[in-house]
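These are the structures, in structure tokens.
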Structure I
Amino acid sequence: MIEVKNITKTYGKKQNAFTALDNVSLSIPQGTSVAILGKSGSGKSTLMHAMSGLDRPEKGEVIVDGENILKLKQKAVDRFRAQKIGFIFQSFFVQGNESVYDNVSLPLEIAGVSRSKRKTRVEAALAAVELSDKIKNKAKNLSGGQKQRLAIARAIANEPAIIFADEPTGNLDSVTGEKVEQLLFGYNKEKGVTLIIVTHDADLAAKCDMVVNIKDGKIESIQQESRTVTAKAVRRPSRKVQ
């Protein structure tokens, strides 16, 4: 379970201050697929960064499995991300001069996984995204779709409880994007992993169990199982979305 309680994030100071998130609250049950939907500048990526510990809001709480990660020291936050979270970004962020194997192995090394276990997990992750035949190739020699599948393999290798995907199909053609979506939703359903997708694509969002509509740093509504909860209801403690 992820619980976001009244978080506010501001960038800049005084007359240059910009409120990216304004008193945002929501609850995400374990195993749910969630789309954070909004236009550029709406605050959706900032919300992802706050929930994952990549950024620290000035106010509020982010509670994951009963622990407020905003109260953790930086080393503990880093350990939390390494052990519990997988990240997938629109721009792939693969290490081009490193092999496919080494790209997937790196986060496992950071998480302190032993060499023998790393090999098993890397091979399993690459098999899951159908890249086993590219294991020795340099990442820079992969196509765009292959790089995104490599990014997915890297994200799932440590068997995280939560995966954050920021515009995961934004740089892909429709056919390749559909394959990536199938991989992500398949992993979500098969493993019971919480999948949080940041997107401006309403069609992709509609495939999720839960859609969080955000605008100007505020949640406008949360749609879940054919129900729509207004922003006002989201902020009312007795009406949390379960």
Structure II
Amino acid sequence: MGQKVNPVSFRTGIMEDWKSRWYASKREFAELLVEDKKIRDFIKNRKDGEGKIMYPAIAKIIIERTRDEVRVILYSAKPGVLIGRKGQSIEVLQNELQAMTGRRINLKIEEETRQNIIAQLVAEDIADQLAKRASFRRTMKHATEQAMEGGAKGIKIQLSGRLGGAEMARCEKSLEGSIPLSTLRAKIDYGFAEAMIAQGHIGIQVWINQGEYSDEEGLNDGSNAQKGQTSKNPKRAYKR
């Protein structure tokens, strides 16, 4: 049986920074952790009266806490949709989060310009097209071509479920380029989404190789490590 590791959690604390950046005592930690999960789920799953996602194309959500407020940073490919006309949408979201948590919320939006190589955005785009009855093979091929044209070193897409309306669920994969999952230096982005079709749910997993981390990006690149003290001519440990 295969041993699968999430590429994001594999690199968190070593090459990637945490998505929740705060410190709390042992008594408050569990409560604040659950609150972070509620904030992320509320933003990602908030729908309007027609059942459409109100805040689409969000790549990741960073939460920072201080004594006075909770700072929520949204990385989105469509910042204009999040802000709304004259900032009305962002004010509504801020008020809803403050009512839900009972804390002061400070929202900040950052734009993601290279959305073709952000794994979460690619997975959600594939899910949206599958929900509109698009061909899964054509959708996978189109996403792969766009990612490679956008500068990705490699991309892997895996779909699982009743593909094409088949009676039995199966798994389809598409791989192009290089995806070194066990190499910490490689910048592997991972995204997951679900497409809701008439036959059931289809799971979409996307891995994208964005290149390698530079020395400035890595949290622990070994630059402060001391030089090894091993002698150049070590003694033989045994005799033949």
Structure III
Amino acid sequence: MDFIEGEILCFDKPLHWTSFNLVAKIRSQLCHRLGVRKLKVGHAGTLDPLATGVMVVCTGKATKRIDELQAHVKEYVATLQLGATTPCFDLEKPIDKTYPTDHITEPLLREVLSKFIGRIEQVPPAFSACKIDGKRAYDLARKGREVELKPKVLVIDEIELQDFNPEKMQATIRVVCSKGTYIRALARDIGEALNSGAHLIALRRTRVGDVKVEDCIQVEDFPDWLESNSQFIIHNS
């Protein structure tokens, strides 16, 4: 393996880590292992701090493939809390509004979910990495600035209801979707389509392209992984 010439690694991003945290950790460990001060490392698709799962990491010249890898279909398993919203559509911020849920049944939920399959328009969350006049939307939103983002066209290939708990009003769904899909925004839109509200309470990216989460390296295991593959690693002078 030649990490400077370029390698692609897949990790299971831990809860509460930012995508930047993971990339910085991997870069530090690789630099230490290779005996270099600098190494280009990047990721192919951001995950929010409260999300876990597949994170594709590119090193060296393989970072030129990031756009290609970002375009791969992604699969998520998400748990939605129905009947309440937060400003960022997940648990990063406290609940700001509550809504009626007495009318929500499993048949209604299945019917609503089916309407999101195919090409849809989605307005990204204000708390997102989208840029407005060169600035990240989440930086403006966290400063209390008004953020207005334009809808984007994306594709939802599959939505499957995996579990519905009518007592807790929680639904777990599996989503297969295109690049640029915000599952938090999808939760918001599902809540609105139910004439209620919704936000994410758990999110896991289970697949990117052909890479499944069970194939990924755990971050804490990476030093041992490097050691076990040391005979294949090329050290560049």
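Read the figures in this text as sums done on the coordinates, not as results from a lab. Not measured: the values here are computed from a predicted model. Cβ atoms are built from the backbone, for glycine too; each structure is taken alone.
For this structure, a couple of remarks:
- FRET efficiency 1/(1 + (r/R0)^6) of positions 79 and 183 (r between Cβ atoms, R0 = 25 Å, to 0.05) from the coordinates reads 0.40; which among I, II, III: I
- Which of I, II, III yields 81, 52, 33 [Cα extents along the principal axes in Å, calculated]: II
- Structure responsible for 0.40, with FRET efficiency 1/(1 + (r/R0)^6) of positions 7 and 111 (r between Cβ atoms, R0 = 25 Å, to 0.05) calculated and labels I, II, III on offer: I
- With log10 I(q)/I(0) by the Debye sum over Cα atoms at q = 0.09, 0.10, 0.13, 0.16 Å⁻¹, for residues 39-166 alone derived as -0.36, -0.45, -0.76, -1.12, matching label from I, II, III: III
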